[in-house]
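Novice: Below are structures written as structure tokens.
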Structure P
Amino acid sequence: MDVLEAIFTRKSIRKYTGESITEEQLKIILRAGFAAPSAHNRQPWHFVVIRDRQTLEKIASSHPYAKMLPQAGCGIVVCGDSNKEERIGFLAEDCSAAIQNMLLAAHGIGLGAVWCGLYPATERAEEVSGLLGLPGNTIPIGLVVTGHKNEERKAVDQYDEKKVHYEKW
């Protein structure tokens, strides 16, 4: 899929068939995350792949926007290592770039995906940290839910000329 087509047609998918994604599909998505840009090339990200049904259900029960996680069959928690990037803003931006790459990669190979936020929602981040046994320097930034789509969503052009400013506001 052409990169511009992927950008303009990607939609958040919240309904899944329950069919597992392959190791090859997972590796493509993870490689896309690792290919993201990062401030000073610190690459502070770590990815926790979750396929265990009980863990998926525990996250879904505590995260108000991740109820679809058990049906997707795969969740990837994107975490940032604060020892590699001390500035939380850069750490969150770097991990967010990785998440966007992963969403586009999933779409590009025909899967569905949705980004469920963890940081800065303290209660969500703490719940996932405890459940996954994350070290204290590791901050869960977002959850990429991915799997085989059980819905199709039409792309909508969201360009808004009123929000574009040239030279000055």
Structure Q
Amino acid sequence: MAEFTGTRAGSGRRIAVLVSRFNENITQKLADGAVDALIRHGVAFDDVDVVWVPGAWELPIAARWLAAGERYDALVVLGAVIRGETPHFDYVAGEAARGLADAARDFDIPVGFGLLTCDTMQQAEDRAGGGHGNKGWDAAMVVLEMVSLADQLGFPESDED
């Protein structure tokens, strides 16, 4: 029986960290955590690009642009949508999540999902370096593991013969 598990070795990887500016007091901490995680795990500083978009709604299209360029091994996507008094939260959070899943599937690229969807600002702060860790760091670890797993599984198949 064969068994495969990805590693978190980042040497030789090129990663885009895609970040929403909305709720920047939270998302900057997520971005800092993601970049720190990538560099600590061997990704060269010059092989990490940070791309900022206005809000969570814009994350899926930017993810598609980055994935289509075939420059990156993976994307770490970060944002913070905080529930308010209207249903706006449900539309933004749900559609952003769906759009990111579509980008990952359509372009066969690992997308680390670091889009916080919280009821309160305190919950977001707890997940951006507070009591629940840093979900930006966690999303970066996921993409490193998935890129390694793809390599082990021979994906994508090389066109070279």
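Values in this text are rule-based calculations from the coordinates and carry no lab data. Predicted, not measured: the structure shown is a model, and the values here were computed from it. Cβ atoms are built from the backbone, for glycine too; each structure is taken alone.
Novice: If helix-only ellipticity at 222 nm (-39500 (n - 2.57) for each DSSP H run of 4 or more, over all residues; to 500) computes to -14500, which of P, Q did it come from?
Specialist: Q
Novice: So, one more: Compute mean count of other Cβ atoms within 10 Å over residues 91-98 for each of P, Q and report the one that scores greatest.
Specialist: Once mean count of other Cβ atoms within 10 Å over residues 91-98 is worked out for each structure, P has the highest.
Novice: Given structures P, Q, which gives the highest value for FRET efficiency 1/(1 + (r/R0)^6) of positions 11 and 123 (r between Cβ atoms, R0 = 35 Å, to 0.05)?
Specialist: Result for FRET efficiency 1/(1 + (r/R0)^6) of positions 11 and 123 (r between Cβ atoms, R0 = 35 Å, to 0.05) over P, Q: largest is P.
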